[in-house]
Structure 1
Amino acid sequence: MVTAPIGLGLGRLGNFINGELYGRPTEVPWAMIFPAGGPVPRHPSQLYEALGEGLLLFLILWSLRNRPWAPGLKLALFLVLYGVIRFCLEFFREPDPGVTLFFGWMTRGQFFCLLMILAGGLLFLLRRGSPEKGPYLPG
């Protein structure tokens, strides 16, 4: 579970190389024009995601890897952190065409991130109170 973000980050770099899953239009100095995104400069959201879901998430999980964990708690932490990071970064990403927004602002990806965060939180609550829990969550 600790090294999963490496694969996520490499996948996002692949998205960047392929020019897919680009960001929303912007005027930031590092904006890029993607062939499939038209002539308008856009956020390189794939790079944001590679750094957030890949490098940042990896560094957090790697720093906690040797602490005592009850079974299932690393997975719960991964789900919550990945969901939170991805939810935030989805604001920079262009929503898929034809997909309606939830509540007028939330993308389908963000909705699924909320489900992932809830699943991670539920797993945390269930595993934290289990008889074989062992040591407490690092903190």
Structure 2
Amino acid sequence: MFLALAVNFYNQQGTILYPQSFKYPPKLYYLSYGIFMSMLAFLLVDKLFVIYNLNDQEKRVTKIIVFISSSTLWIYLWHIFFLHLPKFFLQINLIFFSNDIMSFLVITFLSLTATYMQKLTINSIINKTKFGQNNSKILATLFLK
């Protein structure tokens, strides 16, 4: 559906329309894009699992995939912070934010690192403190899922 809509819009307007333009409120073009990309990601990961035998839970690639897939909410939240940090908090224009690819890589790295550090810290609090042990369910629900 997404590809049909994209081709139709291109034929009508002579330009490729970006899904972000149809995000608020969500329109069919944006929703079909999300479903299309989700299916594409599923097929890609499914192929990688078969090709590289990633069913083994001890493989590094499997651990990375599990970490990212189970941490997407926190990665998303951290990315918002790092995306807006230079604009609103520091009031400076960092050089790597002038290049889109560099900006993407830096923000992705920072978001993944912050999420990983968050999980390590919360796990440590749960395992090593009385407060963490008494509140492990709520801490795990809020910060580890």
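Here relative contact order in percent (Cα under 8 Å, 6 or more apart) was derived from just one of the structures 1, 2, and that gives 14; the source is 2. I have -15000 for helix-only ellipticity at 222 nm (-39500 (n - 2.57) for each DSSP H run of 4 or more, over all residues; to 500), calculated from one of the structures 1, 2. Which structure is it? Answer by label: 1.
Comparing distance in nm of label points 7 Å out along Cα→Cβ at positions 22 and 38 across structures 1, 2, the highest figure comes from 2.
State the single structure among 1, 2 that was used to calculate log10 I(q)/I(0) by the Debye sum over Cα atoms at q = 0.29, 0.32, 0.33 Å⁻¹, for residues 62-101 alone, giving -1.01, -1.07, -1.09. Considering all the candidates, the number was obtained from 1. Tell me which structure, out of 1, 2, gives 16.1 once mean count of other Cβ atoms within 10 Å over residues 6-13 is calculated. This value belongs to structure 1.
If distance in nm of label points 7 Å out along Cα→Cβ at positions 30 and 46 is calculated from each of 1, 2, which structure is the one that comes out at 2.8? This figure was derived from 2. When Kirkwood radius over Cα pairs in Å is computed for each of 1, 2, the one that comes out at 18.7 is 2. When distance in nm of label points 7 Å out along Cα→Cβ at positions 14 and 118 is calculated for each of structures 1, 2, structure 2 gives the greatest result.
Where a number appears in this text, it was derived from the coordinates with a stated rule and is not lab data. Please read these numbers as outputs of a predicted model, since none were measured by experiment. Cβ atoms are built from the backbone, for glycine too; each structure is taken alone.
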